[in-house]
Structures are given as structure tokens and as C-alpha cells.
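Take a look at the structures listed below.
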Structure I
Amino acid sequence: MADDEVLAVRARKVLYDFVRASPGYHLREIARATNLSITLVDYHLRFLEKHELVTSAMDGEYKRFYPRYAVGDAEARPALSEREKLALGFLRQRVPLMVVSFLMEREAAHHKEVLGHVPVSASTLTHHLKKLTKAGVVVKDTDQRYRVADGREIARLMVTYDLATPDQVDAFVRVWGEFRV
């Protein structure tokens, strides 16, 4: 079946376009954003996976969806590596995004400093920092300070997928230097 035949169904085309524009969302988020039922979204995303137009990856808790790009597709953003998919999965979550954003603007911080800027309990912050550390998005140094493992990669993802505010972009450039592709 040709790609244009696969995308002839309106709902499927809407989902494909959404995943291309916003990779890293999970099923329920996609259903909410596209105003389609979860059952319909699940069916069509499986269909798109079967026909190799999208791919998915588990982030431990959620199955997140990413586009596969056709060779020579001039409109497509670059395909994401497995590491970038994992990082983007975290950046699509509210608390990890706040943590990473804070660390990106400061380069490194102790748990207490992060807690002062992320409105969650200490145990919730610890939980998220452990997940981010285990995934290699964040590292903990010998002084017990957390920092982003690859700031340029994270900055590039946050800017590419509109997860950073203009003020944050300025801070990223100041802390991490030039990062655009």
C-alpha cells in the first residue's frame, strides 16, 4: 500500500501530521490534542506503525510515537536517534521539563536548589531526578550537583520542538554556546 493510500483516511492523516509536528507524545496526549477517541487513535497509530510511517518507543511508563521520514523528504525534520527519543519523551512531561529547563539555565544545581524552582515535593523531585539520571539525560557529579548530560543536544531538542521560551533560548546560548544544527 502506497503512503498516499495509507494517509487517504482523514483521521490517519491528522494523526500522522500531528506525530510529525510533535514527536514524543503518548497515546492519551495525542487523543486529547487531536480530539479523537483513544480507541480510534490507537487503531490508526498501529496501522501507521505497520506501514512504517511512524515508530514508537517505550519510556518505561508510556509508549511514545515518532515519525519515520521518507528519504528525500525536504519538509521533514531530521530523524531522531534513540537517545533523542528518550530525552524528548522526558521533555514532554511537565516535571522533567521544568527540572531540565532549570538545569539548562544554570549548568548545575543541588537538589535543594532545583526544589526551590520546581513546585513539587522533595520526594517527587527525587523520583524524577532518579529517572532522568538513570536515562542519562541528567548526571550527578561528586559534589551531589545535578547537570544535564548533553546540554547542546537538549537545547537543540527544546528549540526544535518549541519546548523552550525565547528567554530560555538566550540563556541556553549563554550557558551552552551555539547549538543549532
Structure II
Amino acid sequence: MQDLKERYKNEIVPELKKELGVGNVFDCPRVEKIVINVGVGRWVTKDPSRKDEILEKIFHDLSLITGQKPQVRKARKSISGFSVKEGMPIGVRVTLRGKRMYQFLEKLISIVFPRIRDFKGIKRSSVDQSGNLSIGIKEQLVFPEISADDTNFLFGMEITVATSAKSKEEGVTLLSKLGVPFESSEKK
């Protein structure tokens, strides 16, 4: 079986060239990167004594899911309304490119989406005007690497698939050719 990157090069690019009417392979839209974000602000501000334990668990789970070391994002300035102090950890981020990006996208499409309860597809409105897809996942247990027995708290994540598409239509075309399951009919 071909992996997603090989299928993109051999099958999807020729289809995109014909469908979008572009003459050059390099004008075809492609996936540039995937960014996974987890906000940790509410756990850190709610229970500062467990901050290190919570960050370590999120760090561990994200590195299992992505196969790459996450990066802790810290607050740039203090905001008293949110009980945030400058330098306080407020998020964890992973940016995937190249081989890991295609592996993660293939896992997301073929394993994770079918494991989500009552999943009917992704709304086309999740694709912005630049052709980038942004989706939220409510809990990390839908990933096969995470065991429910080892998890003492759940966290959600936001996944952004950045493409080189020039419009929303190009982005939707690329993502649907890659196998992203969009809703069949969207209510307006």
C-alpha cells in the first residue's frame, strides 16, 4: 500500500493539475505543515501546585501522538483578568513537516476520525479563505497511542493543516483528494 506522500505525488497531483487547470506541478496546492496546539492555561491557573505534573502528562501524550518533542509556549505579558503572569506556561505546540506530517495526516484520516463518536464529517466552513483546515478534538483518547487506563485527565487539541492553496475551493479540493472526510451536505 502506498503511503500518503507517494499517493499525493503519483495520483493526486495529476488530478489536481487537470481539475484546477494549472500547467506546472509546483502550482498545485500542497500541505505545508500541521500544527497541533494544546492550551494549558486553565489547568495551570486552577491548580498551580500540579503545574509540572500536568505539563509533563500533556508533553508525554503529545510526543506519543506526534512522534516529535512538543514546545512549551509561555505568556508574553501578564493579564490580570485571566490570572496569567508573564513567563507562565499557557500552551504546548508541535509543528510537523515532511514525513511526520504525512504520517500524522494519514493517521488522522484513517484511524482518528472513525474513532470519534457521532462523527459525520468535517464542515467545509472549517477551511478558511486561504485553504487551511482548522479542527478541534475534544479528548486525546481518540488517538491509538493513548491508553484510557494511563490517563488521569482529558485535554483537547486544535489541529491546523496549513496548505499552499490560493483559495478556499482549492483547499477543499486538495483536502478531499487526500481523503479528509467532509460533510456530504451542509445546512445553510
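Throughout, read-outs are computed from the coordinates displayed, never taken from laboratory work. Here the structure is a predicted model, which means the values were calculated and not measured. Cβ atoms are built from the backbone, for glycine too; each structure is taken alone.
What the table below lists for this structure:
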read-out: Mean count of other Cβ atoms within 10 Å over residues 17-24 derived as 11.1 - corresponding label from I, II; value: II
read-out: Test item: mean count of other Cβ atoms within 10 Å over residues 33-40 calculated as 13.0, pick one of I, II; value: I
read-out: Structure responsible for 16, with relative contact order in percent (Cα under 8 Å, 6 or more apart) calculated and labels I, II on offer; value: I
read-out: FRET efficiency 1/(1 + (r/R0)^6) of positions 57 and 145 (r between Cβ atoms, R0 = 30 Å, to 0.05) derived as 1.00 - corresponding label from I, II; value: II
read-out: Computed 3.4 for distance in nm of label points 7 Å out along Cα→Cβ at positions 49 and 129 - originating structure among I, II; value: I
read-out: Volume of the Cα convex hull per residue in Å³, for residues 105-152 alone - structure with the largest value, from I, II; value: II
read-out: Structure (I, II) behind the derived value -16000 of helix-only ellipticity at 222 nm (-39500 (n - 2.57) for each DSSP H run of 4 or more, over all residues; to 500); value: I
read-out: Top of I, II by Cα Rg over 2.2 N^0.38 Å, for residues 9-96 alone, largest first; value: II
read-out: Comparison of I, II - label where distance in nm of label points 7 Å out along Cα→Cβ at positions 25 and 113 is highest; value: I
